[in-house]
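Bear in mind these aren't lab numbers, they're just calculated from the coordinates by the rules spelled out. All figures in this text were calculated on a predicted structure; none of them were measured in a lab. Cβ atoms are built from the backbone, for glycine too; each structure is taken alone.
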Structure I
Amino acid sequence: MSQTARTEQASPNIAHWQSRTELAAAFRWTERLNMHESVANHFSLAVNDDGTEFLMNPNQMHFARIRASDLLLLDANDPEALNRPGAPDPTAWGLHGAVHRHCPHARCVMHVHSIHATVLACLADSTLPPIDQNSATFFNRTVVDEHYGGLAFEDEGTRCAAQLSDPKVKVMVMGNHGILVLGDSVADTFNRMYYFERAAETYIRALQTGQPLRRLSDEIAEKTARELEEYPEQSNKHLSELMAILDSEGSNYAS
């Protein structure tokens with residue numbers, strides 16, 4: 001199904017339809033990659049200029065079932081958000097609400113407990129060294145949170161958001177928890193989350209050999225990261241191809 005056909009299916013009463021379909025596709029593919037966790041974990045996408053209004057998945061709906069029309073439209077500055085019908089998960093509100101409130105550059109936010117990234121988050125040293133092209137992507141662009149304070153209710157969410165003020169930081173390795181990935185769009189963020197998990201898997205498997213690691217120099221790691229940031233349209237093509245596969249299978253994600 002083409003983007004035009006998806007748009008024609010949209011309900012005239014539902015705003016931000018293209019953003020909704022892209023985010024729904026990201027949920028579906030994250031589940032297919034087994035990077036989800038039961039009915040936990042959340043993605044959000046800012047839809048206004050200052051980033052305080054955002055789409056997010058409903059409370060405890062499985063990623064494999066989420067449709068574009070299911071997504072909640074929330075206001076990070078609404079003090080009554082958790083008291084309204086259909087309220088979001090309180091930990092999702094605490095974490096994503098805080099990021100959208102304090103980090104306007106974080107247009108899209110994806111939080112998962114994917115296996116290899118979470119293994120990395122459990123190590124005493126949770127930094128990801130640049131040992132291959134994928135891991136070099138994140139050189140000088142990641143922060144490690146070493147002060148996990150329990151479930152991400154509002155105080156914990158605010159504490160995490162305070163570490164993301166630098167727009168260059170695209171990934172937070174949440175020590176003892178998982179990862180939080182930031183981006184400019186659904187495609188940009190999903191692509192980054194996918195490659196971080198791939199890079200973490202390579203690193204964990206390399207550690208398991210017990211052999212010395214071949215680490216890239218800082219100069220080459222930074223050069224590679226910049227080259228990948230400037231690589232034309234890769235993230236957009238990644239997501240559009242995944243959406244095309246879902247469409248060909250008759251998925252109802254765009255409904």
Structure II
Amino acid sequence: MHSSIGPLEEALALYVEQSALCQALSSESLVLWDCGLGAGTNAFAAIAAVLGAQAEAPSNHRLQVVSFENDLSGLELALENEKILPYIAQFREPANHVLDRWRKLGPDESLRETISISSNVTWTVFDGDFRTALERAPAPDLIYYDFYSPKVCPDLWTKEVFSLVHSRSNPKCRLFTYSSATRVHVALLDSGFYVGRGQSTGAKNHTTAAAMRMEDLKSPLGPSFLSRLERSHIYSLEERAVLRARLSLHPQWRQSIT
């Protein structure tokens with residue numbers, strides 16, 4: 001668990017509302033990467049919010065939700081626990097369809113399944129290695145980065161992975177994640193993203209927002225981040241010096257005043 005407020009409440013506050021998904025979709029079509037499908041909370045919260053908004057104010061703009069997950073057993077478990085995860089009921093049919101396709105895969109096959117949720121909303125699920133799957137996905141306009149924590153899955157929170165994400169992202173893409181770890185900020189900056197503080201959720205004082213453009217961040221990190229990095233005990237003295245020298249060249253600091 002990432003916070004104390006519950007999975008659906010966190011999905012809405014941290015991802016759907018903070019990214020202003022419905023407002024953004026009112027003016028353009030969007031591709032949303034749901035990185036870490038898990039029990040489906042973030043994907044289904046986003047889809048439900050958009051379906052509700054489009055019911056009130058019909059729009060021709062399309063939402064493509066693209067979920068990545070290397071183990072769909074979390075979605076299976078969610079369906080088995082509908083009483084404590086009631087959000088899943090609305091999406092039982094598409095979730096079961098994805099799981100049926102997944103269970104029939106051969107040992108060397110990977111899933112890429114697209115379902116039309118409505119005339120304007122589609123949901124695509126990729127299983128397998130994220131680093132391979134992202135190359136086959138449409139370029140994102142929004143990213144909800146919600147893989148297991150950097151401590152549990154460190155390979156998915158590196159400069160190398162975020163560089164792949166950055167290279168595939170559309171020019172105005174924004175990324176949101178629950179982690180506010182220094183290593184995550186460093187990896188995002190190192191890969192070319194501009195990085196800022198995200199809103200708090202439950203027990204977490206800060207989350208993280210990143211973007212392809214500085215102007216799309218509400219609370220960008222200032223140059224004081226480099227000073228804090230020099231005092232960080234998660235890196236050796238040599239590592240701090242190398243990171244400080246490299247990250248000091250990031251254009252984010254030329255646009256910051258704090």
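Of the structures labelled I, II, which one yields 17.6 when mean count of other Cβ atoms within 10 Å over residues 151-158 is computed from its coordinates?
Attributed to the structure labelled I.
Quick check on the output: 2, 9, 17, 19, 20, 17, 12, 5, 0 is P(r) over Cα pairs in 5 Å bins from 0, in percent, for residues 71-190 alone, derived from one of I, II. Which one produced it?
Working through the options, I get structure II.
To which of I, II does the computed value 0.55 (FRET efficiency 1/(1 + (r/R0)^6) of positions 31 and 247 (r between Cβ atoms, R0 = 30 Å, to 0.05)) belong?
Computed on structure II.
One of I, II was used to calculate helix-only ellipticity at 222 nm (-39500 (n - 2.57) for each DSSP H run of 4 or more, over all residues; to 500), giving -9500; which?
Of the structures listed, the value fits II.
Thinking of I, II, which structure, once distance in nm of label points 7 Å out along Cα→Cβ at positions 15 and 199 is computed, gives back 1.6?
This figure was derived from II.
Comparing distance in nm of label points 7 Å out along Cα→Cβ at positions 119 and 207 across structures I, II, which is largest?
II
Computing FRET efficiency 1/(1 + (r/R0)^6) of positions 39 and 55 (r between Cβ atoms, R0 = 30 Å, to 0.05) gives 0.95 for which of I, II?
I
Just checking, which of I, II has the largest value of relative contact order in percent (Cα under 8 Å, 6 or more apart)?
Going through I, II one by one, relative contact order in percent (Cα under 8 Å, 6 or more apart) is largest in I.
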